[in-house]
Structures are given as C-alpha cells and as structure tokens.
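Derivation of every value follows stated rules applied to the coordinates shown; laboratory data play no part. Just so it is clear, the model here is predicted, and its values are computed rather than measured.
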Structure 1
Amino acid sequence: MPVEKVVIEKQVVDSLLSYSQMSYPREGILLLRGKVKKGVAVVSGVVIPPAAVHGEGFSSFSWFMLPVDSSFLGVAHSHPSGNAMPSEQDLLHLAGRIMVILGYPYTGPSSLRVYNSRGRELPFEVE
C-alpha cells in the first residue's frame with residue numbers, strides 16, 4: 001500500500017532541525033526510521049548514515065554501508081538554499097518510501113516538506 005500521509009514524532013522533527021542547523025551551510029543527511037500501517041508512515045527515529053558526505057549543494061552516503069533493516073523508511077536532507085522542493089538529482093536518487101527535505105532557516109515544522117517515492121508532496125503532522 002502506498003504512503004498517503006506521514007506522522008513525524010516531535011523529537012524527530014527537533015533532531016532534523018538541529019542537524020540541519022549544525023550542517024549549515026552544507027547539506028545534512030539522515031535516515032528515517034519507523035513503520036507504515038494502512039498508508040500512514042510514522043517516523044519515530046533518525047540515524048546518521050555511516051561515511052556520509054556533506055557538501056555545499058549535495059549530500060550522500062552509500063546504502064551498501066548499512067545493515068539490512070526494514071525500519072528504514074527513507075531519507076531526510078537539508079537544502080541550505082531555503083527551497084524545500086526536490087531537485088532533479090533528489091528525485092533520481094530517492095531511496096525508500098518517503099523523503100523529507102528541510103529548507104533553510106530550519107526554524108520549525110514549516111521548514112519541512114515530505115514527498116513519496118514518486119516525488120509527490122504528502123501531508124504530514126507532528127505528534
């Protein structure tokens with residue numbers, strides 16, 4: 001069943017915002033953990049990917065460095081430009097069921113946008 005809605009736990013949003021602020025002016029990247037049930041993805045944790053690369057205008061890591069773990073839902077990364085829309089490269093390299101993009105200045109949930117695996121924006125709420 002495709003993801004139609006996303007619920008992100010408040011401590012996850014706080015972690016995403018803090019990591020993005022610390023990474024600025026470079027992009028930050030984190031893995032999202034959680035579960036999907038009846039079309040609703042619940043994001044309950046984040047993981048810093050091993051050997052991640054953070055640059056100005058890009059961030060990356062190797063999926064081959066990760067253990068097999070069915071709780072990985074997707075990736076969150078920051079856009080220091082402030083534009084939280086996915087770039088062409090974001091869509092080409094989208095991995096997982098959802099992608100969260102945080103746009104500078106990373107001040108709260110309004111800095112976040114959530115997309116499905118096809119790049120369509122999804123509604124989300126913070127709990």
Structure 2
Amino acid sequence: MSKRSGSRFTSLLLIVGPLALVVVLAGIFPFRQIIAGNREVDAAQQRLAAITEETEILEARIAALQTDDEIERLARQQFGLVMPGEIGYVVVTPPWEDRDRQAATDTTQPEPERSWWQGILDFLTGRDLTGDG
C-alpha cells in the first residue's frame with residue numbers, strides 16, 4: 001500500500017466517519033420516539049381495559065342496588081339498622097389494634113437506583129420518555 005493510498009484512506013475515513021455517526025444518531029432519535037409511542041399506546045390500552053372492567057363492576061353494583069335485599073344489607077351494615085324485634089350490637093376495636101393493623105399493611109418500598117448503563121439503555125429504547133422504567 002503506497003503512502004498516497006494510505007492518505008486517501010485516512011481522508012476518506014475522516015469524511016465518512018462523522019457522516020456515518022450523523023446517520024446513526026439521526027436514526028436513534030426517531031427509533032426511540034417510535035418505541036416510546038408504542039409503549040404509551042400499550043399503557044393506554046391497559047388503562048382502557050381496566051376502566052372498562054371497572055365500569056362493568058359498577059354497572060353490576062348499580063343493578064344490585066335496585067334490589068330490596070341489597071338495600072337491607074347496606075342499611076344493616078352501614079347504618080346499624082335492625083328490623084323490628086331484633087337486637088343490634090356494635091363491635092368496637094381497641095385503638096391499638098387499628099395501629100397494629102395499619103403498621104402491618106404499610107409496606108412501601110423505595111425505588112432501587114438505576115445504574116448508568118441502565119440509563120443509557122433507557123435512552124436508546126425511549127423508556128426515559130414514557131417513565132415506565
């Protein structure tokens with residue numbers, strides 16, 4: 001390989017290298033936008049399914065509230081009403097049991113820190129745009 005062809009190769013590399021880098025970077029940003037958009041669509045579809053399910057449950061509850069049995073059950077449960085001739089009792093839990101029950105159910109965990117390489121992967125895949133990391 002002559003000195004002239006080596007110089008030509010170096011100058012070609014200096015021109016093509018940055019151009020290739022620009023092409024790669026220009027492809028990454030739309031790619032991560034597409035992935036983030038798809039992720040948002042999936043999340044919206046999951047929310048829609050959950051809302052649809054909740055709507056069906058609420059409609060069934062509305063239908064149940066139209067019956068005399070459900071009205072009687074709620075009157076007994078929420079208001080302590082009794083039928084004539086019945087005796088009503090109220091069970092009161094001690095305050096310390098309420099605190100113990102509250103402490104047992106409070107199990108919030110802090111989010112683990114993500115490493116630098118996970119941040120880069122999130123950037124490349126667009127996960128940082130949707131916040132579902």
Structure 3
Amino acid sequence: MAGPTASVTPSLTPLTAALLAVCAWFVPGVGHLWLRRTQKGIVFLAVLPVMFAIGLALQGRLFPFHIPEPLVALAALADLGIGALYFVAWGLGLGAGNVVAPSYEYGNTFLIVAGLLNVLVALDAYDIAVGRK
C-alpha cells in the first residue's frame with residue numbers, strides 16, 4: 001500500500017488564488033483548509049493565534065506605524081501579518097507593552113514571529129493554489 005499523499009488541488013486562476021491568499025492572511029490557516037490541506041490548516045489555525053496570545057500575555061507591544069523610526073515601522077508591519085487577530089487586539093486596547101517587564105522582548109518576539117509566519121503560510125497557500133507546489 002502506498003504511503004499517504006497530499007491531496008491534489010487543481011490550479012486556480014490568479015485572481016481566485018490572490019483572494020485565497022488574502023483570506024489566508026486574514027485568518028491563519030484558512031487558506032490551507034480551503035485547499036483541503038486539513039492537517040496543516042488546523043495546525044496553523046491553532047498555533048499562530050496561540051503564539052500571538054503568548055506575545056500579548058508576555059506584555060509585548062503592538063508597534064505603531066511610525067515612519068520616522070524604520071525599525072518600529074517594520075515591527076508594526078510584521079505585527080500586522082497576523083491578520084484579523086491584530087485588529088481585534090488593537091481594538092481591545094491590548095498590546096500596549098510594558099518596557100520594564102522582564103518578558104517584554106520575548107513578547108515582542110512572539111508577536112512579530114507570529115505575524116511573519118502567518119505571511120509565509122498565506123504565501124504557501126497561494127503557491128499551492130496556483131500549482132507551484
């Protein structure tokens with residue numbers, strides 16, 4: 001008996017694949033779920049929000065878009081990579097950060113890495129959708 005194989009996904013039109021990538025960015029893992037990559041989708045749907053929540057719990061900061069400080073602006077862009085969770089946290093006033101907390105830098109790292117990983121997950125879903133993977 002042959003080993004497990006990945007589900008075959010037909011190539012989508014570029015416009016549909018782009019829409020899929022935007023949805024995959026907005027809700028972590030949903031792109032893989034739509035493409036019937038259920039195990040990956042569930043892992044991303046569970047792990048990325050947990051990473052983001054850990055970052056908030058460790059008193060990390062959701063950085064503002066402050067263009068005169070390029071590193072702060074890049075950190076803000078990375079934070080935004082988590083999609084809908086960023087807007088929920090921002091709307092609830094979470095992510096103010098506590099610079100004197102011992103866990104502050106760890107919290108920032110979790111928030112930034114969760115956002116960047118979600119961008120990579122969305123790009124992976126796009127590549128699968130257009131047939132590159």
Q: Determine which structure produced the value -4500 for helix-only ellipticity at 222 nm (-39500 (n - 2.57) for each DSSP H run of 4 or more, over all residues; to 500), calculated from the coordinates; the candidates are 1, 2, 3.
A: 1
(Q) If relative contact order in percent (Cα under 8 Å, 6 or more apart) computes to 37, which of 1, 2, 3 did it come from? (A) 3
Q. Out of 1, 2, 3, which one gives 63 for percent of Cα pairs over 16 Å apart as computed from the coordinates?
A. 3
